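Multiple structures follow.
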Structure I
Amino acid sequence: MRPSSLRRETGFVLLTSLILLAILVIVAGAMLRSVNLHHRITGVLRDKQVALTSAVAAERYAEWWLTQSSPSPIVCTSVQTMVTASVCSNALVNPNALPWVALDGNGTSHGVGISYAPPTNVLSVNAAGGANQVYASPGFYIVPLPGGTSNTTDYQINAYGYGGAQDSVAVVQSTVSVTTGYGSPESSQQ
């Protein structure tokens, strides 16, 4: 063979392979970031759903509790438990800001609410968060509304629930009419 007939290798295949490899690395990195972002979004949505479910459970318990008793309103000046739950005559300063605060007759603010412990072992309270854990127990606050009739009382129920973190919280509100008279009290949500 003559030297002039030998093909000179220019390295074109190697250069093309390196460029394709670099493109694949960039695409794989972008996909990984996308998967991580979607994973975080899913976690936040789960936390918000847990918070909403927890708040609704506290609200439903408060509605049930009102139909089981005929409490007289009192001035609430502390956070209560379900055992000492009561209807409060002093309204919340801002139902959207937690922890809840209400003013007493002298204008002094107090942390208020009723801590609710759902009858389930599915979620546990742990401020550190984690799987199947909520940041804090849900709670509710009941205030009578003006109006009603001789045997019907209207109540406003505010309830909150946490997800796995302090900033994943849901607050819900409902108005309930409780009728007493013939037998046990009845409730109708509005």
Structure II
Amino acid sequence: MHGNFTVVFDACVLYPALLRNVLLQLATTELFRARWTEAIHDEWTRSLQADKPDITAAKLAAYRQAMNDSVPDCIVTGYEPLMKGLTLPDANDCHVLAAAIRCRAEVIVTANLRDFPDEVLAPLGVRAEHPDEFVLHLIDLAPATVCVAMKTVRSRLRKPPHTAEELLDRLAEHGLVGSASKLREFAQML
């Protein structure tokens, strides 16, 4: 049984490989329901391919399919009509908010908080959270479950292998400063 709240991952939190790995592993814990759209997939994969042209379209398609396979019912559809009535600082983000409304998400996990102002989201029953704040909430909710997820993430980092401390250092480098600090209390479990 999934936790009783739904989140939409913005493209900016799916672009960095480590952050994507962490969030997807946490999504398999059933602490929450993770959602995204094909448009969100398009956005992060387009950015990744632009920055790393050696990553083939086939490899990106495989990443997308693996993500979709790892989180049941993750793809939000039918949100497009909702975009018409939305106004955000960056109109290109309206699809993310529309998807959140469509799937009744309580949270949009994004590093671009200024693009999702509280005064627009709150009346819609949605809030934006930085991934660090989001992971910190999960640690408070279920520290052992989060630690198991992080241990799984660490086990996949083989080139080079990472100690628990190295993983926590990398999480901090990727903006999960508070989460890494909190997880240091549980380093022996990672």
Structure III
Amino acid sequence: MAGLANRVRIIGGRHRGRRLSFTPGHGLRPTADRVRETLFNWLRSELSGARCLDLFAGTGALGLEAISRGATYLYAIEKHRGAARCLCDNIDLLGEQDKVEVAVADALGCLLEPPERRFDIVFLDPPFADAVLVEACQLLETRQWLAAKALIYLEQDAQRAWPALPGGWHVLRQGIAGQASFGLVRRAKPG
């Protein structure tokens, strides 16, 4: 059963039950099924037609789950070539090439560039060893990557205190599962 350890499954939507493979790597830790289930229950009424950004995409499980459930566009950023290659293979497997764009790049570096579009939903789940949540949140806000009432999903090591969020960001929901602390934040500012 070792092969199943490097797989995640889509848990809802039109690709429900499809299994996606990934190559293990340093810091790569797919969001657990039960956490994804909770998150996507929270996002249920927000996904239809949403433009999503998956920073530190890794396996792509969060972004591809959003596409499966009705999001219309996903921009996934992953700096590790092997992980990005597996992500592209999984996009091909699902037949979602027309809805997903993958950048093989450093997420923080990408956030310094002017965005081509603003995003409705952002998945921000960096490797636990990287203390980049504060910087990523600030860049999302100051570099205008977010739609006016964007939702931002944050995940980090449960041992860490939650970082200070930009002004106008409000925590809607939070949870803890195993080593992960996660939350959903709403941006309530003019776009």
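Structural remarks
- In this comparison of I, II, III, the computed figure -7500 for helix-only ellipticity at 222 nm (-39500 (n - 2.57) for each DSSP H run of 4 or more, over all residues; to 500) is attributed to III.
- Identity of the structure behind 63, 16, 14 (criterion: semi-axes √(5λ) of the Cα gyration tensor in Å, calculated), options I, II, III: I
Bear in mind that the values in this text are calculations on the coordinates, not laboratory data. Being a predicted model, the structure only gives us computed values, none of them experimental.
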